[in-house]
1. If you rank structures P, Q, R by mean count of other Cβ atoms within 10 Å over residues 56-63, which sits at the top with the largest value?
2. Quick one: mean projected area of the Cα convex hull in nm² came out at 16.9 when computed from one of P, Q, R, so which one is it?
Structure P
Amino acid sequence: MRRVPEAIEELAADQSGIITARQAIRLGVTRGAIRARLDHGSWQRIHTGCYATFSGEPGRPALLWAAVLRGGSGAALSYQTAAELHGLVRRPASLIHVTVPADRSLEHVRGLVIHYSNRAAEARHPVLLPARTRVEETALDLAAAALCFDDALGWVSAACAGRLTTPARIQAAMAQRAKMPYRAGLAAALADVAAGASTVLEYRYLRDVERPHGLPRARRQVRVQRDGRSEYRDLVYGAYGVVVETDGRTAHLVTAAWRDAHRDNAAAADGFVTLRYSWSDVNGRPCWVARQVAAALAQRGWPGPLRRCGPACTVPAAAPARVLVTRAGNGQAGRA
């Protein structure tokens, strides 16, 4: 077989070894030559009209290129697949997600999930290859598909916490969407993300513990230099020497638990007391958490008062701020 034109080799190299029939023909290869290479095994079909210019198992980059090229002009990797490329998820999804313009019609493509959008051009990143949706659009696509508000907020929070985008950019992208589930809640939460609430649990702490009970405002995601390394403390009440750490994990690995303990010890060495709360604490009994945090703050000079968040609040009416501090997680708090 004759060697393919150098232009095809260069294009295939730029596309992780993938090329389409249309590209090959445009660059001087006939359909007969394509069939010959497929029969010989030097090329292999990945999707209809989309080929790998090598033998052997295609790797992940080749499969992603094949998917977006199969989507055609204006297509972009999206949803979980774009999240993979942006670093929002650690493990690739088994199916590859591709968004194409709404006026296109594709038959079922094995291994792909095809999404249709009237905003495909606006959502597509202008530079990155293989083509993918912008990080803001990716986070909002996944938020719109989420089964609950917390999961939706988790996507946009992760994008901001990873410094991949900003709350303002997500707000701007959301404003361009005619339909957006959880729009009002996300808009309100993004303001708190902008103020430093980097996780869903931190947002819930702000919304359900700190703000409604009249606690002073904590600084969030405070960076501390220790032994030449940066550590981050979730919530710091600096004037009163109190740190609150929130942990959304359902299980704590031994190594993670020791890392947390070392961080708490370091905070104590700096004169801070650390209170640590789980998802079930903040989500299930925010009033109890508020009483404990208020107790720690009061013992270090906070004048209060701690207020009730509503009729069902477990904080006693006109409760003094100064209550006995007990170990976080034992479910008890007493008044001085």
Structure Q
Amino acid sequence: MSPFVVKFPCNNLSKYLVINISNMMKLGNIRIKHPLFLAPMAGVTDKPCRIIYKRMGASVVYTEFVSADGIIRENTKTLNMIEFTEEERPIGVQIFGDDPEVISKSAAFIYAKYKPDIIDINFGCPVPKVTKKGAGSAALKDLVLMHEISSSVVEAVSSIPVTAKMRSGWDNDSIVVEEAGNVLEKSGIAAITLHARTTKQGYAGKSNWNLIKKLKESVGIPVIGNGDVDSIESYKQIKDHTKCDGVMIGRGALGNPWIFKQILNSIKNNPIESPSLIDIVSTCKDHIDLLSKHKSSIASVNLSKKHINFYLKNFHNSSTYRKKLMLCDNTSDMLKILDDIVID
């Protein structure tokens, strides 16, 4: 076990004592024994998805990113994306925007109405429709704006920790890991997640874990590593290489929520089991059931198809079953086909 360490952010805006003992992370009143985070993913990490991954061992889950402008306008679709169940705690709501006043007001609104455990600021989205407005990873080109947004949100929701998720820079010629990390720490941010790719990379190529290591060495607040973690082995590699305090998994967990349970079992020296076909089908059915409870009938069918495509791979006749499922127009028929997989 590593020595007892107490870290205080160098800015007096932050009230969060951070203690790290081996695999333990504490943010505010949130004690995270084995910090394994499910990444916020647009169009993926809705309420049913988060519940499934939470049950599989994800320590902290996040909503899909929500627009600060949409929150201020009380847009119904935007607000629906924030709703969560007690089962999902601790949960973070991720927000994005380019106006410090609007984004701080949206954070205050979210806390007052929903009481999440964490507010997370998106400084990492590379999608042009977000960055062209100055939001998401566009803030990496304007660290003054990054500071203004971060400090305003920290001040607006002083009762809970505010975290930030960022990329390493706009492109390979403008890596700002250390500079941005120091800006965020001085703004009162409680922890930083670094997706170690640039905006221009999008989701292509390899993430540069050396930059996560550099960020960890540059700041006194927890650093969560993100990028190319899709197995127990890659989890151990990113932890060993970067010394990051926690690990966030996104695309590497799609269709494989068991990765969280497997990593936890590895940490605890428990037996590690791969999911059987029955386990996979059972999880598909649970996911469909949750979608049916929380979504409209049309949305349930469409989202079930999306997730089933992630789940059902690499077994005999898997493509045949996926094709049949894609032709369904109701969840009842989908459940029948899933039962046929197990029978076969």
Structure R
Amino acid sequence: MKAQASQLDLSGQDIYVGLDVHLTSWTVSIYTAHLEHKTFRQDPRPEALIRYLKRNFPDAHYHGVYEAGYSGFWIHDALTAGGIDMIVINPADVPTTDKERSVKHDPVDARKLARALRAGLLRPIYVPSREAIEDRQLVRTRSRLIGKQTRVKNQIKALVRHFGIGIPPEFERRHWSREFMAWLGSLTTPGEGMQYQSGAVALALLLDELHGLRSQVLSATRAIRRLARTERYRRRVEHLITLKGIGVVSAMILLTELVDIDRFRSLDHLASFVGLVPGKRASGESDPTQHLTHRRSSPLRYILIESAWVAARKDPALNRDFERLAGRMKKTDAIIRIARKQLRRIRFVLRNEMPYVPLPA
């Protein structure tokens, strides 16, 4: 049998592989142009799949697909290096029947992916380089740390209020200043704020966690600023910060999430990726339009809307547009339109590799 397999001439034949990947195992479904070859489970090792394909389908063209998820893109890179034409797709874009939704398990998912790949029904997502992915993870880690920091701050304020301790008026507008932190620290002495040792310890533990998170955020911010000064980012960061509402960190969020601005064929394509387009749910004669689509890049949409609020105050042209829009719609709707204008400027700056120069008033 091995001798026969080695003499097979499968050059030019297309083989389609659907992968349902998990931490401890992969479910693999292999299809030829006209039939299902085999569906099986294997260890999560790219080299094992590559050996199987080359042993059973020597000299064929291998095409593979899996859904984006926890595993990132290392599977894509490893299988591509092994000679498989791999794509990664958004799970929401896989054509699925009602039966497949109700009877969901790994072999069904793997077969579904392989069949859709063979039929040409799948649209791949962009796969950045390993270097770009690691840069993005640094920036996202800072954002996650800030989220944790905000939650701890809320827990501290909730604990203080829970015991009826009012925040002094001088700190109402200066939350988390050095003086405010010193006042919170004074509450950890029993009798000064908390009446008993247990409450003082609970507050002290939260304050220690906050100090640790502040230190980590500072370290991440410094690392991002160092990265922004490297050759691959420096000029683009310098160009982006000429826009009102964009600083070095927000510029790095934009650059690490977009990676390559030329992969977006138009402003509409870019706005759709960010999530600055309306969603629709039309039926019959009704054609209701939602405010924003749920399909989005969360980091990009968040930073663009935050940037738009600043730009609407500091940029004369955007301030004029915002005031005009806010006169006929809610401010939250108006700022979405300002964010799209800001996105147009960002695209112009990155595509033309030049700073933004506002038109004369």
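1. Comparing P, Q, R, the top value of mean count of other Cβ atoms within 10 Å over residues 56-63 belongs to Q.
2. This value belongs to structure Q.
Coordinate-derived values only; no laboratory data. This one's a predicted model, so the numbers in the text were calculated from it and none came from an experiment. Cβ atoms are built from the backbone, for glycine too; each structure is taken alone.
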